[in-house]
Structure I
Amino acid sequence: MTVNKWTEEDIPDQSGRVAIVTGANSGNGLETARALAGRGAHVVLAVRDLAKGEAAVVDIEANHPAAHLELVELDLALLNSVRSAAADIRERYGRIDLLVNNAGVFHTPRRQTTDGFEIRFGTNHLGHFALTGLLLDRLVGTPGSRIVTVSSNAHRYRARIDFDRFGLEQGRSQSAAYGRSKLANLLFTYELQRRLEVAGSPAVALAAHPGWAETEILRHFRGIRFIEPLIGPLRNSAATGALATLRAATDPAAAGGEFYGSDGWFEMRGHPVLVGSSDRSRDAQLQWRVWDASEDVTAVTFPI
């Protein structure tokens, strides 16, 4: 490992591994897919827009002409699409070594998913929850497999889950809605890891956050052009932001239940290290309640 700073150079050989990366057509997802492909993994780019996915494949192949890449259409805001994508992946692969739940939305116009959920919670948490459940048997049957879910430090801020309106609109604040979805990502990861341990599974679940990375997630935020000169120097590039995910996904020393983020000021930028999460995210009862409610509203039951 490089001295004190984990980088892409520290990723071990990934030859023979099958990796699914959601939202792999841009930002952190694209950089995650690029790095994994560069180390020899067979990478499945699970994307909502196949045209953008095809452009991402061309982009990655420009750096890695021998890359093993495939596309799967996946709209996390539509549970029928999640089921179709999972069925497609299951038909193609008898084993999965890595599932990276990366895709997410933040400052997007207020709306609901087709299934009636608040767009951030439905996409960032429920879509990934369902996808993981539908693919889990392919993961638990594969020694050394990992499920890495991308959260955010926003899980600490104004993040409170109302079980009377689980998955539905809860107030007008987009930041609070985003924080709620990112808290759910962590609660899900910790509960998944606990269940995997109880089941004696070789698979592990981890989480990561990219700091404040320069990606398209803020493309709908009207004020970004005014604050960009101030926050620009504080942000990770998409490639650096992806390092936390990549470390959780590939570092041989990484263990189930760990959370990786940036080592800089307020974890906004820097290289990946182990970081902490809020007391609320570590609440075992809350973890179980979110899991139970998520199974109920998605109608996806996990085989553990």
Structure II
Amino acid sequence: MMQEYILKRLAIMIPVLLCGSLITFGLVFLSPGDIGEMMADSEASAMGMMATPEMVQAIKEHYGLNDPIHIQYLKWLNNALHGDLGRSFSTHKPVLKEFMDHLGPTLVLNLAGIMIALLIAIPLGVISAVKKNTIVDHLCRVYVMLEISMPTFWLALMLLWFFSVKYDIFPLYGYGVDWKDQLWHLALPSIAMGTSMTGSLMRLTRTSMLETLSQGYIITARAKGLTEFVIIFKHALRNALNPVVTMIGLFFGHILTGSVIIESIFSWPGNGSMFLASINARDYPMIMGFTLIFMALFVLVTLITDLSYSLIDPRIQYEKS
């Protein structure tokens, strides 16, 4: 049953998130440096003075940094289970509020990037499969190799240099003040993010379409006299989309990491740039909170991806194991 399958997957998510949070917590607190001294230096600098040992000790006591690491983790986990991910060391705001405040720009950027990737990859993948071993297919495959070998940050920087610095067509950085201005600011970062995903999606679409076009029911459809357009887009493409949907779900992890790079390069005020700033500032509550949310989102998107198979292909059913 669908409901039992969903409950089973949600139950599996609990140990996954627990192990992920434990590993992240350990890596964060085993990293070099004393967070108490760093926080004391930051607050003292803001007041135009030097940090004193008493100030360092007071900060450690306030944030519980003197407790053993396993006690600190258990306290954090208990608070997280009650919906409290702590407060940012840098902004002194709740971590969950910081995440929600920057969620909108990140969603806009990620959705725009995915749409661009799909609009480029799926049509070119279908054309490459239909025109197998022609000049069109060869050109598409060359594009795939170039795109896969192209680092995301390099593409973003080249777009920024060419369209913003050299020709001043698009804004150099920022988010914009109204929706029209935001669309103009969104163009380059969404193109950079979307293009970085097209190579793998296009190659997978081509491979899946070639396999589908060789199936018996496609040969039967041609024998019945159906047009090539109907055969490709009504019969072949729908059945070839399952692997592509899987790839899109898996790309969500790539999107999360890619948004950190893209948002930082274009000064996009989303969760990615906030996460990178938290790492640079050694803001432990922000790092832990954002990592936990990212893991939960990735697991949920994977579940949604699996459930979407039955919508694309009605033959797929979720039965009790």
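Quick notes
- Each of I, II could give P(r) over Cα pairs in 10 Å bins from 0, in percent, but the derived value 5, 20, 25, 24, 16, 7, 3, 1, 0 comes from II.
- At a computed 0.40 (FRET efficiency 1/(1 + (r/R0)^6) of positions 16 and 152 (r between Cβ atoms, R0 = 30 Å, to 0.05)), which of I, II: I
- Label whose coordinates, when distance in nm of label points 7 Å out along Cα→Cβ at positions 208 and 272 is calculated, return 2.3 (choices I, II): II
- Between structures I, II, the calculation of distance in nm of label points 7 Å out along Cα→Cβ at positions 40 and 296 yields its largest number for I.
- Structure (I, II) behind the derived value 4.7 of distance in nm of label points 7 Å out along Cα→Cβ at positions 72 and 144: II
- When FRET efficiency 1/(1 + (r/R0)^6) of positions 56 and 200 (r between Cβ atoms, R0 = 35 Å, to 0.05) is worked out for each of I, II, structure I gives the greatest result.
- Parent structure of the calculated result -12500, given that helix-only ellipticity at 222 nm (-39500 (n - 2.57) for each DSSP H run of 4 or more, over all residues; to 500) is the read-out and I, II the choices: I
- Which of I, II yields 19 [relative contact order in percent (Cα under 8 Å, 6 or more apart), calculated]: I
Rule-based calculations on the coordinates, nothing more; no lab input. In this text, all values refer to a predicted model and were calculated from it rather than measured experimentally. Cβ atoms are built from the backbone, for glycine too; each structure is taken alone.
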